[in-house]
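Rule-based calculations on the coordinates, nothing more; no lab input. Note that the structure is predicted; figures quoted are calculated from it, not measured. Cβ atoms are built from the backbone, for glycine too; each structure is taken alone.
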Structure 1
C-alpha cells in the first residue's frame, strides 16, 4: 500500500531535516516543474488528478486555482490553512510536525501555479512543536535556494512566512482567516467576491489545507493517473483518516480514499474497547452528521458519505459508544460551538447559546417534550441559507442527526427526569 504523505515519517516523530527530505526524493518535484512546466500546465495537471480539498469542502483543487486571474502584474497570495481546530481532528498536526518540508514544497508548487510571490502558513497557536519544526525548515529551505529570489535559477521569486493565530475555530473559515491575517477581527466576509478574485489585502488569494498542499509534490512527480489509482473510488488519492473515542487503538492512518468505516474502526483502530458497542460516529470531525451502525460499510469518500447523509469533512471519526450519553455528547459539542461563534450574525450568536441551555436542561433531567421541538426549530433556522456563513449550519449537523438516531435517549431524559447513563453508572457503583 503506497503512503506518499507519511511513508518517510520517522519512528521517533522528529521532523525530517532538509537533507533527509532530499534523500527521500524531496524537492525533485519542484526541480521538475519549475524547469519544464508552465503554471497553466501545473494547474491543468492538478485539475486532472481530481485532488479534492482535504480541509472539509472537497472542492477540486486545480479548478479552484483556475479562478485566479492569470495576469502577471497583479500581486497574488498563497496561504496554507494550518489552523486545525476541528474537534477530533489531528491529521494536519502529524504532517506539520513530522514532514514540514513536504508542506513547504507543496506551497512553492502551488504559488508557482497561481503566480503568487508571497505565501503564509497560518498556524494554530497551540501547535508549538509544529511552529518550531516549520521555523527551522523555512530557514533550511531559504538557505538552500528553494525560497527567496530566483528560485533554482528560474526567475521565480517567493517569500514564505509563518503566522501564528490567536486561536479561534472561526479562523478555519478562509475569509475569517484572511481578516485575521490582516490584523482584523476574525469574522467571515460576504461572498462574492471570492478570495480567488479579492482575498488578502484585496488581492487574488488561494487558501488550501495542509494535507491538500502536501499531496502536490507527489502528484506532479508521478502524474494524475498514479494519484487516481491510489484510491478505491472516483475521489482520488490517499487520505489521512483518524479515529478518536473509546476504541482500542485511537490514532491516524494514511489509507486509500474510499476505505469503509468498518475497516477503519475494526482493522486499524482495533475495534471498540471491551464491553462497549458502537452506536455512531461523526465521520469528519465535530461539525458533521452522525453515521450509525447501518452505515458501517459506507465508503469514506466525499461522494459516498454525502449519499449516506453526512460529510467526509476532515475524515477523522469521533466515536460514540453505548455507555456514553448522546445528549451529553452533543451538549459538549454545542458548548464548544457556542463559545467559538464569532458573534457576527444574530442566529449564530443568540441561537447557539440557547441550544446549549436547552441541552443542558435535558441532560440534567429538567427538560420538557417541547424542548425537542425547539431544538428541531434551531436545526432548521440555523441551517444553510439562514446564517452569514457555514459555522452554525455545521454546528447543527451533530444535533439534527442525534435527534434523528438517538431520539429515544432524549425522551428518556425528559420522562425519567435523570440521565439514564448516569443513573446506570451510580447503580453499578452501589
Structure 2
C-alpha cells in the first residue's frame, strides 16, 4: 500500500519504518527541514534499539522516503497517518493544534478518497474535529471528495518499540464502516499472521482505549509506590510484598516494581489529559487525581532520603547519578525522575556527576541545560570518583551487576541510594555499605 505518515517523532518514525519493512511504500513528512535532511543522511533523531538499521535499509531500497512537502506526499497516498505531537496544555488537556493543522492540509491537498488515521494519542472526540476540519477545506474548494477518519492508537513501549510494532499484543482500530475496517485489517495482516490480534470498535472507544490503558498502568505504579511508603512506616519490605502479590495471576508482576516515580512522554501527559476530559464532562476522577499526586511526591523520595542523611545544606557534597532517562533503552527525558532529583539536590547546593549511556545530550542541551552544578561523564565508574554517595535513578542493564569493590574504592563514603531497588540489601550491608531503598526501612 502507499502510505503517508505525517510527523517523524517517536510514533511516526517507528510506525512508518515498520510499515516500510513489510513492503509498503511509505513517505514520512515533517515540517522540520533539518530533521528531514538528517533522516535522509542516516541521522536518527531518537534512540530506539533496532530503529537506525531499519530506517537506513528501507531508505536505501526506496520503501521509505522523507519529505517536507505534504502535498507531494499525499499525491498517491491511500492511507495517511497523523502522528504529530499532542503536547500538554497549561490546563492539562492535549493540545490538538498540530493534529488539526495536518487535517487542514489534508483537506487542502487531497485529490482522491483517503483513509485518514489518527495515530497520535488524542482525547475522545478528536476524530470528529479532524473530520470537520477536512470537510471544511473540501467545502472551500467546492469538492465532493470523500474520506474516512479512523482511530488507531499506538501501544509502543520505548526501548522495545520495534518489537511491539512488529509483534503487537493487539491492533485497536476505531472506524464507522466495514470498508475502513477491511482496509486497516489488510494493512496490519502481515503483523498479525500468527494470531488474530485485530480489535475493531467504534471510534470514540478506540480513542478512549489508549488513555485507559496508560492510566491503568500508571495506577499500578503509583499504587505500589504508595505501598512502599507505608512499608517504610511499618517496617515491612516492599520487595517481598511485590513477590507475594505478583504471584497472584489476577495481579501479575508487570508494573508493580516500586521506584522513584514514572515519567516519559505518555503516562504523565495521558493521565492528566484524561483527568481534564473527565472534569470537562462534569466528573471528578478521584483515583486518577490520586495517581498523579502520588507520582509527584514519589519523585522526591530519593532526594529526601539524601537530605535526611546528609542534611539540608549540601554545598559541600557531590553525588554520583547513574541514569538520566525516564527508563532504560531510550534517551527520552520527558518528565524523568532524574530531573526532579537533581534539581532538588542542587537547589540545596549539591554538586552532581551524572552518567547515562544514551541521554547525556538530552540532559545537557535541553532538560538540565541551565543547571551549572552538573558535570557529565562518560562512564559509570568515572561518576563515582570523589563523590560522597551513589544515586541510582534509571535501571540500565549495565548498572545491574556492578563491581561493588570498585564502587567502594572510588566513593568517599560507601553509601548507595537505590531508586529502583536493584541490589541485595543484606549483601551490601554485610560489605559495609549504607544502602537506602524504596519501601524498605
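Out of 1, 2, which structure matches 1.8 when distance in nm of label points 7 Å out along Cα→Cβ at positions 26 and 330 is calculated? Checking each candidate, the match is 2. Taking distance in nm of label points 7 Å out along Cα→Cβ at positions 82 and 106 as the criterion, the highest value among 1, 2 goes to 1. Match the computed value 22.8 of mean projected area of the Cα convex hull in nm² to one of the structures 1, 2, and report its label. It traces back to 2. Of structures 1, 2, the largest value of distance in nm of label points 7 Å out along Cα→Cβ at positions 90 and 282 belongs to 2.
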